[in-house]
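Below: a set of structures, written as structure tokens.
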Structure P
């Protein structure tokens, strides 16, 4: 597992002072208040920024980075994912995992490998796992009705219905 984990993505600039609106990947914002710096990644670009201020506006988290003092300059960060050290991320409850930990898992059906999880996307409230098979690429909602027996230690997860990826 990587030592850094994606914890959110920058959506858009907010206001006149360089604040940015975040889409946080967890329901818990608390871990952000202890952060001093984060790594921003998009494509092949990656760099560290220092956090100057955080604000909660309704159900949105706003962040201001040192050196980004205008909406024009901050706007250049739209779409960057925010990475933090794993030990700084939101705490997991029993039987939870970070979605990024699913990437690379072998997908099994009836104890035979049928694919591999290559990525995920968020669509509304759903997380779609991209599964690569010999027959192509498929996006399946990460829900108990489709998957079972997740085992991060063994590197596998079971898909209930093979028809979803064939």
Structure Q
């Protein structure tokens, strides 16, 4: 009996504590932790890396991702990107499917809320840099589209009125 009491006292006093007082002390998360998504901003190009190819949305088994494409070709991007994380399984399939390295999972993990709408994250919530980065992204893409449109020579196709026999 005294031997068991000795073990209890030793563990009570000597052993380091493992419990965290959560709201006040935040746990350290692993670098590979699957937390809240983010869209990286490419400073060199002045825009988000996402080109709106929809491969991430197609890979998602729960249809969490929806987007609205802006432009086409080499100047493509997204003007709207929405994720409903209330349905997300955090399976990482959307990240693996992206060929442009345009979507990542970050270390942020506090996503609990009492409102269902709080689980819907829009492009301004997901983009690194927030609304300012989204505005720069849209302006850069629209300027590139205008420049491409002005640089192309306009071709006019004239149809002849030949009747087929």
Structure R
């Protein structure tokens, strides 16, 4: 998946569509496969047991990127954003059987190239194990951590 970010690029109705071989990346939320996304997230370390209704609402309120193998969705990422100054990158994944092909890196290239992100004052994410991937796109550990606060409910979907 190395080389240029896409072979074909379309931007229609505020939706991006990149194509590279048999793979594509789209930002049209109506194309997202809620069942597949829920299936992956509900088994992930960060959203274990998340209800499908919560996944649906999170997609409706976010800028989403779906990776597709022809018509089958195989990857996902979403940005919670005001589309002006701040974005939080969440739920980034490629299905296990498609890993090792550079698809997650390609998806991140598409996310970072998305026009609405240009000029953002802050883009954040949290990860347990993909620091190396995100560092390639300029992400660094938090500075001034004493300024940050959170409400964290790690077991909210287990109740």
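Computed quantities for the displayed model
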| item | result |
| --- | --- |
| Source structure (of P, Q, R) for helix-only ellipticity at 222 nm (-39500 (n - 2.57) for each DSSP H run of 4 or more, over all residues; to 500), computed value -500 | P |
| Comparison of P, Q, R by distance in nm of label points 7 Å out along Cα→Cβ at positions 27 and 123 - largest value held by | Q |
| Structure responsible for 1.17, with Cα Rg over 2.2 N^0.38 Å calculated and labels P, Q, R on offer | P |
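We did not get these values from a lab; they are worked out from the coordinates using the rules stated. Worth saying up front: this structure is predicted, and the values here are computed from it rather than measured. Cβ atoms are built from the backbone, for glycine too; each structure is taken alone.
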